[in-house]
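Each structure below appears as structure tokens.
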Structure P
């Protein structure tokens, strides 16, 4: 293996002057015969960002990650990782990946597995250090065959930390972990990001993405359909809901439904729910033109946003 080298810009804040982008995709497409898995995406991720990469099965996430890891080349467009071609960045030890599955030798202990992996590099972090950061020091002498799925996933995380990568790619990183394990894992990820490490993770735990990611990138049918903070994604996708107590609400329905930006109105007894893109306009009308009381504006959840933005049936199978 080549010796580990670190990016000269590692540790600069994301977006700092002169900082090299951790990931840059320009007009990237990838086709497999007649199947268009990635249909022209542009994406830039700065160093130190934690980014959730979301989308339904077949959205093109796996294909995009494969290109970032140098496992496949784009049909067209340009992929750059920390200022290098992906395979060069990998060879320099700048990138590590934690995949949901992967071969682990069942008869080795956790410590033996990490030590064996470390022996493949000319320069790595100390074994005990990465065990501690991954939260698995207590099971260091346990054989892999005796480890739970969550413990094995944290072991893969420890192995990925050995070369001290500037970019960490994670596929379903907390699968099988209990609540405490997830909390420990994301605490370690946040501490790493504050030191300049960039993290891109794919997950089906939507609330986890909303809670821990600085930014969410949503893909559908090989294209990026949304890119922003969790709050921005939720607002973009579904607007908000105005809830109020309004006796005799039927008398006001026609005018409420006619407010610009109203997507739907529900009545539940005296409770009125108005789904709208411009909830301020709805609130102003209810407070000034009706006897509505107990008014509140509620944002919808990340799951509803995900379904709204990615719910269309893909055009053909993609990876």
Structure Q
């Protein structure tokens, strides 16, 4: 059975955070089935909150961890996961080392599920949560510019992208999400490839190497998969203490469309107009207004700076 949070989490039961809006509302519609699976996996009880607005999952997570919860579980998609991850940190640091993250993936993209090698079945994901296996993973931290011109900090588990990918995120509407992650992101990416104009950017790696040019996108990845199954950074590992930087230079529309399918197989990194490097810290600047996203959530604009926090977060593993 589950116990409502009631403003506090004084017992060390796992705490689940459900985003009913995930996957165009599918998570909310299947909430009853999800709760039955969770009850079977945690017969001694658990607590639960349902999000009602953007950013709510971060607030709930921060409160739960402050009150001593050891396991916080994100129930939704990659965006929900990103909000929950941000609740684990305060003032740039992990709030409690003993706290761990759990995932029940019922969203659109489910890229973190792929990156962690978690089972697709929600029932099996619950079994992973109820088990004792954990692993430490790296976390990316990005400092960026809000639309009001202020500096802000955010953490991410999968990827952070200025340029075309941020525009794709804006175009993946709730209507598209009903088609599933593969089609939703594929259609939005194809349309954006037809219409997007690249930006001049300067990328500095570890304060030493600088690369300038006109780019469609720059993926600063912690995980391998993004965009609903695209093998965007095929050499990326979640625990190697490095960020994989995939720089896609601007190309003609026919070249973009001809090579777009290669992103799903990872073969795009062999193209002459793509540069693939690794770094611990990445700074990206532009004299243009370049949009920015992380883990499928639109953030703001350049300039930005990303850095890796090695093995900063404990997560339930299969």
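Read the figures in this text as sums done on the coordinates, not as results from a lab. Just so we're clear, the structure is a prediction, and the values are computed from it rather than from any experiment. Cβ atoms are built from the backbone, for glycine too; each structure is taken alone.
When distance in nm of label points 7 Å out along Cα→Cβ at positions 104 and 208 is calculated for each of P, Q, the greatest value falls to Q. When distance in nm of label points 7 Å out along Cα→Cβ at positions 120 and 152 is calculated for each of structures P, Q, structure Q comes out greatest. A value of 19.1, 59 was computed for Rg and Dmax of the Cα atoms in Å; which of P, Q is the source structure? Here the read-out was taken from Q.
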